[in-house]
Structure 1
Amino acid sequence: MFEKLLKKTDKDEITEELALRILEGARDPKNALKLFEQASRVRDEAIGKDLYWSSGISQVIPCKISPRCKYCTYYARSDFGLEKLAKTAKKLEELGLKQLHLSGGSCLEGYDNEIIAMVEAIRDVSSIDIEINLGCSLSAETVRKLKSMKALSITSSLETVNEKIFSDAKPGDSLEKKKQLMEACEREEVPIRSMILIGMGESLEDRVKYLFYVKQFSHFRILNFSRFNPYPDTAYSDRPRCSPWDVATTVALARLVMPKVHLGLAAGNTTDDIPLWYLAGGGNQLIGAHVSRKPVAPGPGQQVIKVSEDVFIVNRMPVVRQYLAGMGRKITF
């Protein structure tokens, strides 16, 4: 029966009803392996097997969402500083990285001038491609300006399209404004990037609805998957950790729904999640380095590069390369 469901995705355009039946069936590992096989084949045919590096600088500007999101510990408390930001971007470029995303915090009243200044500061010293994620802090005019500055993509991290779950977890944020940002990007023909948070109490149907919501945008390019982690000192600290299986099966379904969209891993995942993600049809962007605002000890196979007293680059490319070599895969850049 499950094989018949998968065959329908080859012959017909996948529907929400069919997608939900596949996701429900994938709870059985035997079915999931068949789903992973098909999703990997679709990925290889649609966007290829080779992977590429990206990098991230988070907490680039204070988060003004109030009250704060109940699961978040990543919010920025202070300005990064334009000179320091540009220096950090240049260091990432010197490591051989050609992409970076700037993320957090957010401001419902707008961070338009601030993000333009950040991009200009980086452009003065580096040609690295820039992805932007400041929540719904950008006006349509700023979207147009960033397009003229050749921004690689603009992110609107919906996390969920279930309005109750969103408002419970993010009482100070606006799902409607996040959707409006995606609509502005679509009108301006700017590549759209988003994020889904798996394990925040959503149903399988909620996940399907999310995928079909973002699918409607013709300029949708990247969907990243966050794996819920109950961080201490947050209101959601007593909630269960999300299983990597839930992430993987949703990644695989997303590959069937959106064959050409790049499906990446975001907060809550580790390098150990990479093999299952790739097996499930994930690809093709991998994070090669990220930036910490406080001293951090390198993990196995990682390197920590000090940029300043409060900026440290965590280079995880060596350990990821090792994982990929064991999988017979390579990085194109």
Structure 2
Amino acid sequence: MISGRGLGHTGGTLDKLEAIPGYRVQLTARRFERVVRDVGASMIGQSAELAPADRRIYALRDVTATVECIPLIVASILSKKLAEGIDGLVLDVKVGQGAFMKDLKSARALAQALVRVGSAAGKRVVALLTAMEEPIGRTIGNGLETREAIEILRNSGPTDTRELTLTLGAEMLLLGKAERSLPSARARLERALADGSALDRFTRMVKAHGGDVRVVEHPERLANAKAKLPVLARSSGYVSECDAYALGMSGIALGAGRTRADQAVDPSAGIELCVQRGERITRGQPLALIHARSRSLAESQAQHIERAFRIARTKPRARRVVLERIAR
């Protein structure tokens, strides 16, 4: 799979992979093909051989205020996917405060455009609209999210991240005709997590890309922030809101994201959520743990992060993660 980097307040797959020491996202087309053939999976970035214009267009979107332009998003996503020679594609289109598309109407328009263009190119395409009012999982930041992904592969990790992973993965198996129904596809994925074969496949991919495979067994080897600062709750109650956009902007300020395409990111920086929406919290209990390169930087974001949480007296209603499925 050819992936992109973080842009604006959103995270990037390549940035997360590069949190693994030694992992190379730049491979030749021939090397990419060999890894896919030998390992069965490969995750790289665009190159001079594959979707070469995407890097420049990606950078232009930042400086021309067109990050949320649907035609350019479609071009950026599908140019990479079509260049890698796919037969089918499952898309996770986020909607909400933490996404490019803030409302269901805009997200639906983007998903429909992606499905329409991908189908016109002769590919099988499915798009799921998924909620992003609150963060998925319990971490924000490249190294932290990589650690969480490894936890999922070890048949553990946050329930919401696991559920979304299984849902998307089941769609992929169905689209690839590896299974005949979503229940059987999900069962197959659950077996792969339970018996360790999913983790083994990831380990082989990391090794093929030059990454330090010791990270898979010992995620604590990922970059560790020099400063960690808890953000404490000022009242007791239930977490009724957890603003993904506000937390994403604090992530940028901490160094976990970028405001220009050419900026580097700090793999150790980010935010660890101690509570999620719907959970009970008491006054003085940590809402989040800030990971930063210095205490002063962590302190500069503490108030912003505290304000991203809303505490209510009553437990909020559960929200659906998958809102719609769009296909042709």
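Throughout, read-outs are computed from the coordinates displayed, never taken from laboratory work. Quick caveat, the model's predicted, so the values are computed rather than measured.
With log10 I(q)/I(0) by the Debye sum over Cα atoms at q = 0.15, 0.22 Å⁻¹, for residues 89-200 alone derived from the coordinates and found to be -0.76, -1.23, which of 1, 2 does the value describe?
Working: 1: -0.65, -1.18; 2: -0.76, -1.23.
Comparing all candidates, it corresponds to 2.
Suppose you compute Cα extents along the principal axes in Å for every structure in 1, 2: which one lands on 59, 42, 42? The correct label is 1. A value of 1.25 for Cα Rg over 2.2 N^0.38 Å, for residues 1-184 alone, calculated from one of 1, 2, originates in structure 1.
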